[in-house]
Structure 1
Amino acid sequence: MKEIFIRLDRCMGCRSCEIACAVEHSDSKSLFGAIVQTPRPIKRLYVEQIEEFKIPLVCRHCEDAPCVSVCCTRAMSQNAKSGIVDRDPERCMGCWMCAIVCPYGVIGRQHGARKAVKCDRCSDLEVPACVSACPTGTLIYAEEEEFSEILRREAARKMVLGKRSTA
């Protein structure tokens, strides 16, 4: 199963991922359409700054998702095959229990409709909008093994280049 991995050393805090997420979840799927849409489309990804670090936070689609366990209306559910945790807006009553128990704080609120809003990994796209929009490669959509391989290759490259500069 593919996941969204985060390269913490690369984020420059441009928030392109947040904008792309909101636009993808808008009615028009365009930036100009999203700007004038009422209510405004809601992002499902949050870039936080802690000291000098910028950190994009997105739903981790936890294996044992607390938001699914606590949902009394069963609006939150987890696809057994993909592992994606999603919500049924028709069942959501806006109690916010899912938001309270989320360890990452990434379940938002659609206040006007009293509905929970969260990442669905852009299920209709091959690559989530946030990943496609990231100019620095901070967000990577890959299988766990593939991501580990990327990290190993970069570590090996740094070692080789570092060795050449000291020789």
Structure 2
Amino acid sequence: MQMKIRRAQPDDAEVLALVARRSIQISASLWYSQEHLDQWASAFSGESVLGAIADSVVLVAEDADCVRGFASLVASPTARCDLNLLYVDPHFTRRGVARALIDAVEEQARVNDVSELWVDASIPAAIVFEHLGYQVRERYAKRLGELAYENTWLSRRL
């Protein structure tokens, strides 16, 4: 796959929301109940992704002009930077999409003089981040509405 990474544009919002919902419903289905998946996926709409594009650096992985995944770099009010919203189309997992996006976000963080990158990861995402050298900082129950999700804070020095 000849993949390129580019900055997201506002007209990408609907496609990115679809990728996120599909990723959640399919790729995370081994770790979470259907109720959890439905609630998590419902947080992604074109409007919510448009907000992320406006408020952070959202990078898109594509090949042949088809979106395969996306991730974002978010500067938090505590002066910490987070890798956020890492989602890969389920038909393109295990093909280097997540790794390419993580590498691109890390490079963007370095350009912005970030020395440590944090990520709040779901169970399946935490596995990927640990494999790539991120260190577990805290495992906790993240609440979304009435439901609790097992999540992990990880970080990596850049």
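Coordinate-derived values only; no laboratory data. Given the structure is predicted, the values throughout are model-derived calculations rather than measurements. Cβ atoms are built from the backbone, for glycine too; each structure is taken alone.
Consider the structures 1, 2: one of them gives 4.2 for distance in nm of label points 7 Å out along Cα→Cβ at positions 10 and 130 as calculated from the coordinates. Say which. Numbers along the way, then the final one.
On the way: 1: 1.5; 2: 4.2.
It must be structure 2, since only it matches.
If we compute mean projected area of the Cα convex hull in nm² for structures 1, 2, which one ends up with the highest value? Intermediate values should be presented prior to the final figure.
Numbers: 1: 11.8; 2: 8.8.
Comparing 1, 2, the top value of mean projected area of the Cα convex hull in nm² belongs to 1.
From which structure (1, 2) was mean count of other Cβ atoms within 10 Å over residues 66-73 calculated, if the value obtained is 16.9?
Values: 1: 16.9; 2: 23.1.
It traces back to 1.
For relative contact order in percent (Cα under 8 Å, 6 or more apart), find whichever of 1, 2 sits highest and give me its label.
Largest calculated value belongs to 1.
Taking 0.95 as the value of FRET efficiency 1/(1 + (r/R0)^6) of positions 50 and 74 (r between Cβ atoms, R0 = 25 Å, to 0.05) derived from one of the structures shown (1, 2), identify that structure.
2
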